[in-house]
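Some structures to go through are shown next.
What follows is calculated from the coordinates using simple rules that are stated; it is not laboratory data. Quick caveat, the model's predicted, so the values are computed rather than measured. Cβ atoms are built from the backbone, for glycine too; each structure is taken alone.
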Structure I
């Protein structure tokens with residue numbers, strides 16, 4: 001984990017202009033929390049920020065996952081866990097998006113490991129990733145209505161039956 005001074009240097013670098021005079025992204029906050037370095041980034045800058053962090057050595061995306069902060073607004077969070085394998089440092093990059101129509105730019109072309117993880121966040125929370133090459137459900141049936149990891153999702157109801165190959169599976173010897 002970067003120490004407090006290094007985290008602030010990273011945040012300051014991300015706030016300044018990158019090559020060609022283009023902004024490298026907007027960092028809204030930086031925090032060392034429970035032994036973990038975290039950056040809160042503006043949603044529209046996520047792709048540029050992650051690319052800049054890759055240039056700084058954070059080349060491995062360990063995970064990408066969603067969070068529902070209901071009833072707070074912006075409601076949804078997406079957290080990108082990055083790792084600098086040479087210095088063995090971890091950095092969490094957080095983005096918050098509103099609950100109305102949550103959208104972010106996809107980073108799976110730059111970070112191939114994000115492909116299935118973005119699909120999972122879409123499937124469970126309903127966050128759309130613009131530019132994703134195959135954004136469809138990955139865990140739930142295609143015709144499933146709703147997003148089961150949302151905090152306001154109704155509990156109970158009818159169980160989902162995955163029966164498309166039930167007879168074939170029952171006829172196989174154990």
Structure II
């Protein structure tokens with residue numbers, strides 16, 4: 001078992017935006033596996049705890065539950081990483097939460113070419129057929145979400161390309177950014 005690195009950084013709220021299969025979860029997991037004092041606000045896990053989850057019916061409650069978890073984590077001095085697709089209307093809530101706890105807010109886009117994302121998606125779907133748990137298996141919904149992300153992403157955010165850098169490289173660059 002690796003010993004976690006104690007962060008000598010200010011408390012932060014890190015939002016990882018990007019389309020499905022871009023590498024958000026890999027970056028978030030690397031941070032959790034290697035740095036002490038970070039909580040992962042993972043909406044997919046919340047979705048999996050709702051029997052018969054339906055995005056249209058249950059999407060709002062998963063977003064609210066995630067925000068409540070972020071609030072508790074920050075109130076106890078943890079830094080928070082949330083990996084997500086874009087959720088319009090919630091940007092101001094993250095800013096208010098960071099302000100409430102005088103916490104640094106960093107939003108990052110993680111992207112890859114559509115061809116790379118399609119290949120990664122197909123690999124996930126194949127893994128799901130043998131028991132892996134993934135949040136979506138519909139290629140058309142994956143495509144819709146990709147174009148939704150492209151339309152609504154914040155181009156002012158730092159953007160990393162996971163078809164050019166590894167999750168470790170991206171995570172370490174984010175840590176350097178947090179430290180500045």
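Descriptive notes on the structure:
- Top of I, II by mean projected area of the Cα convex hull in nm², largest first: I
- Looking across I, II, the calculation of helix-only ellipticity at 222 nm (-39500 (n - 2.57) for each DSSP H run of 4 or more, over all residues; to 500) that yields -16000 traces back to II.
- Highest-scoring label, criterion being distance in nm of label points 7 Å out along Cα→Cβ at positions 110 and 142, among I, II: I
- Which of I, II yields 35 [relative contact order in percent (Cα under 8 Å, 6 or more apart), calculated]: II
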